[in-house]
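Each in structure tokens, the structures are laid out below.
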Structure I
Amino acid sequence: MAAKQIYLIRHALPDYPGGAKMCLGQKNDLPLSADGRRQAQRLGAFFAAIPLEAVYTSPLLRARQTAAPIAGGRPLVVLHDLIELYGGKWDGLPFEEIRARYPQYFVRGAGFSCPPGGESDAQGLARARAALAYADAHTKACAAIVAHSGINRLLLCDLLGRPLSEKRQIPHDYAAVSLLEGSEKSWRVKNISVQLD
């Protein structure tokens, strides 16, 4: 039996208010920017030639707007388990402000797995695994998952056998595509965070 293929995709560039990047988490449901919409269209053109059975997406707008061109009329399935990590007190704050207010979280080896009041890496990984298991159970050969930096990086760390504390070391820009191959509970990362630009 041939290995299944699941494409793991980060949503395209959101429309940040004022252009400054911030911790979006779950509370800030931003649409894609003009550049993000172009990225999503490029993804759609790429996946038009790939026989996807379904596209699974986070419920957040930036992910759904990325997933729609990829689906191109094929089934688009919203999975709540794919929603971004909850950022607690960081949600909505610019990254510069987060680093200034919470410097202890950015010390190498500090050991923190979640922002204050937020979701832990272990909790996020449990959701990511559940979403992958769902996609696996409903896929015969090929599907795609569109989610977020935090949740995708945790899953990639797990599949690569790396500590979750190394999630920020996994390259995963906007609209990046990784390819997972395997079947049932045995998955391997074949390609990681390829950019179509």
Structure II
Amino acid sequence: MSSYNVPAQAVEVEEVIKNSQFITRIKNVTTAEDAKDFIKYLNQTYPEATHHCWAYIVGNPQSTTLLGCSDDGEPSGTAGKPMLNVLQHSGIGDIVVVCTRFYGGTKLGTGGLARAYGGGVKLALETLDVMEKIDYTTLCFPLEYAQLKDCEYLLKDFQIENYQVDYQTRINIQLDIASDQVKKFKLAIKNKFKGQIEWNTLP
């Protein structure tokens, strides 16, 4: 089954490194906008913090292109990238992590900062419970009324969610199918109906 782990709940951990306080928070998000809203919320809630560095991965961590990170004023490459690197090796998707720093007066240096921010993410991940999420693809296609019964019989062999039937001059089907079953499903439909199926894209 095409699936990946996501955070089951939000977590928060705290460290003090050379008098600087680092608070790392992890949250489940399903869109980049959700991740940015969480980052904005922390900036507004703790405006006195020196930095709010962050990283996120939205979607399947093995295939996603929806990711981002920021040093938020720390030296380039010392916060966001180390945080994102830890996330990418965790195998967890739909995740945002924000590390809030309250500067304590002692500089850590670039290596020390990278260890602090990356270490904060590792520490938070150690306390994180995860749950499995199946990666779905949405398919749309029209059918003749006489084909519906055979189509629905085929569906029993696949992982399907959000099955919708729109009865017009022809029947329009929309469904979400486990992504790793798309190729097999299309082949089964093609064989059943002798290739007489048009695959539509969502508007």
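A few remarks follow.
- Answer label among I, II for the case where volume of the Cα convex hull per residue in Å³, calculated from the coordinates, equals 108: I
- Mean count of other Cβ atoms within 10 Å over residues 18-25 - structure with the largest value, from I, II: II
- Structures I, II, by relative contact order in percent (Cα under 8 Å, 6 or more apart): label with the highest value: I
Just so you know, all these numbers are worked out from the coordinates, no wet-lab data involved. Nothing here was measured: the structure is a model prediction, and the numbers come from that model. Cβ atoms are built from the backbone, for glycine too; each structure is taken alone.
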